[in-house]
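Engineer: Given below, in the form of structure tokens, are the structures.
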Structure I
Amino acid sequence: MTPWLQLANVVAASIMAGGLVVVLVVVVPAFDTLPAQLSIRLHVGIDHYIERLLPPVTVVATLIAIAVLAVHDDLSTSVVALTAVGIAGGIVVAVVSHFVNRPMNGRIRAFPAGEAPPEYAEIRARWDHFHRIRTAAGVVSLACFVAALVVR
């Protein structure tokens, strides 16, 4: 049963990492090409849809990986280590998303209509920085889960 759990884990982690990468290489550069007020509107509009997908799939990927470790005691040390690092990456994605980027999304949503407030540039720079961190963690997580499946 473990290979099927691991495969499900890789699928969920692929959606997580893929979503983060798309935001990093497509959405963030699009934000940067727009006037600040339009960038804010786009950020708010896109965030609504991303919030419905990425947090749950990140939790699912992490929980499936934990289940892989919990239900089988015959896994090699390398599979256990790779899966554990993948879990840690998923936890980093979840923690950074929930405690850093999500509150900044809330601040951006609360901006009044009209001109972009002066603090928008600083918030966006911080948001971008932490998004790069969570994207790296998500990609490492996925790579570890794939490696654990292949090593098995």
Structure II
Amino acid sequence: MPDIETERNPETVALAVAKETGWDLEQWTSDHDWAGTGIGPVGQHRDSDSLDRSNFTVIYKDLSTRYPDDLDIARFGHWAVGWIEEITFNLGNADLRNAVEEWREKLDIYPVADEMHFSDLEWDDNHPDNSSLCYSDDDDCGCGRERA
């Protein structure tokens, strides 16, 4: 089975996810009336860190705004991480397929899709519910709050 984290072919990733999760890929493709189903460029799961969650949100918003009829999120239960969400797309849409590859290439160069979104999400993760405590792994967070 290909390494889902590093595999670049979205169709191969979809097949690997289907095999691992029992996902009915043929039914998904048929239900969406797509030529085929690809997965990527990012996914997330229950234990994803703020960077992974930020990239997922930013990239899904970008792609779904441009290609609303050819994009969806597949959700699966998973024994190790509780749940998984993957961005799925119509392999028959060449423009969307190129946009997915462009996002992959951007993330290869710099792994943050949107600095401000990531920064805000990371802050919220480290300082939940306006707590007076800081949960950051960075000893010099700079927030001035007591370390948790």
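Values quoted throughout were computed directly from the atomic coordinates according to the rules given, and no laboratory measurement underlies them. Source: prediction; values computed, not measured. Cβ atoms are built from the backbone, for glycine too; each structure is taken alone.
Engineer: Just checking, which of I, II has the largest value of relative contact order in percent (Cα under 8 Å, 6 or more apart)? Could you put the intermediate results ahead of the total?
Structural biologist: On the way: I: 41; II: 20.
If we compare relative contact order in percent (Cα under 8 Å, 6 or more apart) over I, II, the biggest value is for I.
Engineer: While we're on this one: I have 1.00 for FRET efficiency 1/(1 + (r/R0)^6) of positions 31 and 127 (r between Cβ atoms, R0 = 35 Å, to 0.05), calculated from one of the structures I, II. Which structure is it? Present the calculation step by step, with values, prior to reporting the outcome.
Structural biologist: Numbers: I: 1.00; II: 0.25.
Label of the source structure: I.
Engineer: For distance in nm of label points 7 Å out along Cα→Cβ at positions 23 and 95, which of the structures I, II scores highest? Working shown, then result.
Structural biologist: Values: I: 1.8; II: 2.5.
Result for distance in nm of label points 7 Å out along Cα→Cβ at positions 23 and 95 over I, II: largest is II.
Engineer: Of structures I, II, which gives -14000 when helix-only ellipticity at 222 nm (-39500 (n - 2.57) for each DSSP H run of 4 or more, over all residues; to 500) is computed from the coordinates? Spell out each step's value before the answer.
Structural biologist: Numbers: I: -28000; II: -14000.
This value belongs to structure II.
Engineer: Next question. Quick check on the output: 84 is volume of the Cα convex hull per residue in Å³, for residues 55-118 alone, derived from one of I, II. Which one produced it? The partial results should precede the final answer.
Structural biologist: Numbers: I: 84; II: 100.
Clearly, the read-out refers to I.
Engineer: 0.25 is what came out when FRET efficiency 1/(1 + (r/R0)^6) of positions 71 and 103 (r between Cβ atoms, R0 = 30 Å, to 0.05) was calculated for one structure; which of I, II is it?
Structural biologist: Details: I: 0.25; II: 1.00.
Derived from I, not from the others.
Engineer: Out of I, II, which structure matches 35, 12, 12 when semi-axes √(5λ) of the Cα gyration tensor in Å is calculated?
Structural biologist: Values: I: 35, 12, 12; II: 32, 17, 13.
Derived from the structure labelled I.
Engineer: When distance in nm of label points 7 Å out along Cα→Cβ at positions 39 and 87 is computed for each of I, II, which one produces 3.9?
Structural biologist: I
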